[in-house]
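Quick heads-up: structures coming right below.
Readers should treat all values here as calculations from the given coordinates under stated rules, not as data from a laboratory. Since the model is a prediction, treat every value here as computed from it, not as a measurement. Cβ atoms are built from the backbone, for glycine too; each structure is taken alone.
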Structure I
Amino acid sequence: MNAQARLFGDAQPPAPASVPLAARMRPRSLDEILGQEHLLAPGRALRRALETDRVPSMVLWGPPGSGKTTLAEVIARLSHSRFVALSAVTAGVADLRKVIEEARGVPDERTILFIDEVHRWNKAQQDAVLPHAENGTVVLIGATTENPSFEVNSALLSRVRVFTLRALSDSDIETIVKRALTDAERGLGERHLSLEESAMRHLVERSNGDARVALNALELAADAAEAAKASTIELSVIEDAVQQRALLYDKGGDAHYDTISAFIKSIRGSDPDAAVYWLARMLESGEDLMFIARRLVILAGEDVGLADPHALSVAVAAQQAAHFVGMPEAMFPLTEATLYLATAPKSNSVGRAYSAAMDAVRDTRNDPVPLHLRNAVTGLMRGMGYGRHYRYSHDFSEDDPRRWTQAYLPENLAGRQFYSPGDQGLEAAEIKSRVERIRALKLKENDAHD
């Protein structure tokens with residue numbers, strides 16, 4: 001069975017040296033857990049529940065290395081519970097049934113069922129655990145890196161508490177590394193190793209808030225230093241152990257949507273530095289080029305619009321260029337378009353105009369197209385008045401009011417204005433004054449005929 005059952009007591013035997021450092025250094029009490037003070041500080045709801053032995057079923061949501069599995073094990077240890085771990089990647093309903101049968105066989109013991117990566121279970125599998133968590137056969141603790149609002153079905157979600165774990169801060173990671181270097185029982189204390197300041201900074205930064213990454217790299221670097229009979233772990237050794245930082249990015253998950261949101265808002269807010277940073281985050285993580293390009297095209301129309309009509313041409317050209325050349329060279333046209341849009345004047349008049357027109361379409365009577373605007377294709381149509389009294393605009397000069405007084409809207413919408421020019425860029429410099437002049441001429445001519 002793909003399950004691991006343990007009964008936690010007050011004392012734990014030391015882990016053998018063959019166990020990875022990250023596993024040996026797992027916190028064993030709430031006070032050893034770093035970075036989750038919003039959940040575990042004295043007086044917080046989760047801590048109070050655990051200290052009063054009222055362990056609720058819960059989902060722990062947080063990034064890799066934030067301590068979800070560790071917290072589940074500490075909860076089991078603190079509550080003297082039987083702890084059974086399943087991985088949703090490898091376990092199915094048959095494994096779940098066996099766990100439930102075993103839990104029923106020890107009714108005097110609380111069984112905590114920990115399901116790692118619970119978001120990978122489908123709806124039927126999640127539904128299968130629901131009644132057993134609800135009737136108390138097991139206390140369910142699910143762990144997920146994905147937003148449970150989208151990945152955990154609503155029936156299960158309504159019966160558990162969701163606790164959000166945060167990525168560890170740089171200072172948290174540094175504390176964990178120092179603990180590992182000095183702990184003689186579980187860590188590397190017996191080796192009497194030190195870490196250069198620059199090496200510590202590099203390790204902390206490259207760990208990206210993931211304690212597991214930091215400890216795995218530290219152990220590898222410590223082995224290398226020991227083999228070289230060195231007592232100090234230098235920067236070059238840490239660089240070799242860490243290699244390239246693994247970027248936290250899932251093209252189908254929260255990182256995907258959160259990053260593109262930051263990218264869009266940075267361009268809209270005219271911050272080219274932030275915009276190009278988020279672009280680099282996406283490109284270096286392997287984001288789909290056309291997904292980024294589509295957002296740039298939309299931004300050009302939605303947020304720059306007529307303040308700089310050239311923006312749309314730049315965005316479309318970037319899309320075509322990126323599609324044509326691919327990565328890594330696609331970063332040039334995409335970066336050019338990003339910087340152009342970020343530094344361009346902004347106007348949302350296009351979206352506002354369409355929204356106002358859409359409201360009119362939905363909220364008012366949809367009258368027929370006025371006869372003078374219809375094409376008279378046949379004699380019958382001409383006889384019915386199609387096209388009669390239509391004024392061909394090019395027959396009149398710009399200053400002739402007759403050019404502007406022709407009605408183009410249905411009669412029930414006469415005089416309605418949907419477009420309001422913005423006050424940035426070309427709209428403010430040219431378009432606004434032209435629109436206002438035409439509307440003034442139209443009003444003057446209409447007043448003369450009243």
Structure II
Amino acid sequence: MKGKRIKYLGAALCCIMTAFVIQGCGKAANDQKIEIEIVQYKPEAAAYFEMVEDEFNATHDKISLKISSPNDAMTILRTRFIREDYPDMIGIGGDINYSYFVDAQILADVSDYKGLAGINQGYLDIAESLELVPTEGTYIVPYAANAAGVLYNRDMFEEHGWQIPETWDEMKALCEEIKAEGILPFYFGFKDTWTCLAPWNAMAVELSPSDTAKQVNSGTTNFTKEYRELSEKYLELLPYGPADPFAYGYNDACTAFARGESAMYPIGSYATPQILSVNPEMKIDSFVMPASDDKEERTLNSGIDLGFCVTADCKNKEAAYEVLDFLLADENIQKYIDAQNAVPCKTGEFQLSSMLDGMLEFIKAGNMTDYQDHYYPSEMAVDAQLQTFLIQQDVDAFLKKFDTDWQRYNRDIIRLVQAYEKEHKNV
């Protein structure tokens with residue numbers, strides 16, 4: 001079954017994933033050294049990876065490390081996969097692209113890598129959940145994560161004595177309290193469609209099953225059922241934001257929040273550097289978005305922002321593992337955290353940004369749930385669909401289109417999933 005899956009991934013992906021034989025992995029740079037090449041997808045972290053490359057090469061005699069951080073790494077990787085020109089390792093996010101690569105057998109099973117024992121189990125579970133169908137083994141070493149919820153102005157909250165909400169009713173009551181003080185509760189930047197996903201994802205982890213997409217693919221439910229409460233509650237947030245949230249983009253919202261024009265901003269931890277660039281003295285904290293009235297359902301919206309994979313049939317897997325050991329050294333992870341305001345996927349005593357204080361208990365407990373949009377195909381343009389929905393505010397029309405488009409853009413994956421389940425139903 002596994003070898004047959006590729007035909008179900010659609011024309012574009014088939015072009016990418018046609019070959020399974022990996023050539024040239026761990027090429028010898030000369031007679032003395034093994035060259036390990038990494039292509040990683042975060043150009044904003046290029047300076048960090050230049051440092052890693054330099055320090056690794058200065059301290060290792062038998063391995064030469066080369067790391068590239070191109071602006072469009074995923075396009076470059078797809079092109080190289082077509083040409084069977086595979087890097088030894090790739091650094092990617094835990095999203096649908098990773099799911100495709102696992103299913104197409106592009107990646108090596110790294111379950112024998114001892115460093116996995118130090119990874120927060122919550123992120124290992126998230127990695128496993130990203131597989132289109134259950135696949136034995138582990139194919140990514142989670143490195144860094146981000147978290148989404150609500151950023152808030154700590155000084156403003158302390159001044160007014162506002163309490164952090166833990167339920168949906170408490171959240172709405174807080175918004176009314178803030179509004180009564182003549183202060184805008186939320187700022188939105190919905191002119192940039194991708195920002196519409198931030199509140200959606202943060203609320204979805206409490207309002208719909210974490211495997212909603214998989215359940216839909218298997219035919220046991222639909223989005224009209226699973227996303228109705230989520231959609232209705234999302235609309236309830238709009239009156240607590242600016243009069244025209246679609247007139248402002250991400251930078252506008254970050255700037256407004258930094259200047260004290262709202263008490264809260266529903267966005268991910270990744271926004272903090274942009275906010276602090278406007279107001280370096282601002283004290284920012286965060287809390288998990290409460291979307292349910294059941295406190296037991298509280299969970300942090302967090303996913304793998306960067307993980308490292310070894311490509312399949314790598315001739316020098318041990319050398320790749322040595323590189324992973326270096327990347328996972330506590331001092332290097334701390335440098336990455338400091339540079340990128342990230343959440344470490346490795347357990348340990350790391351110094352995190354103070355803006356994550358309100359989320360620490362969830363991170364330490366491994367109580368996190370992945371972003372729903374990590375399962376959405378890019379062709380669906382769910383961010384644009386959400387923007388249209390927030391403008392038109394027609395829940396039924398939005399959900400009907402979501403279900404229709406899902407069947408259209410996921411038909412190959414749906415066939416794959418249902419064929420797998422048929423084959424394994426008696427196993």
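Out of I, II, which has the highest value for mean count of other Cβ atoms within 10 Å over residues 110-117? Answer by largest value of mean count of other Cβ atoms within 10 Å over residues 110-117: I. Source structure of the calculated read-out (Cα Rg over 2.2 N^0.38 Å, 1.01) within I, II: II. Looking across I, II, the calculation of FRET efficiency 1/(1 + (r/R0)^6) of positions 214 and 262 (r between Cβ atoms, R0 = 41 Å, to 0.05) that yields 0.95 traces back to I.
Look at FRET efficiency 1/(1 + (r/R0)^6) of positions 78 and 174 (r between Cβ atoms, R0 = 41 Å, to 0.05) for each of I, II: the largest one is in I. In terms of relative contact order in percent (Cα under 8 Å, 6 or more apart), the structure with the greatest value among I, II is II.
Computing semi-axes √(5λ) of the Cα gyration tensor in Å, for residues 222-309 alone across structures I, II gives 26, 20, 14 for structure II.
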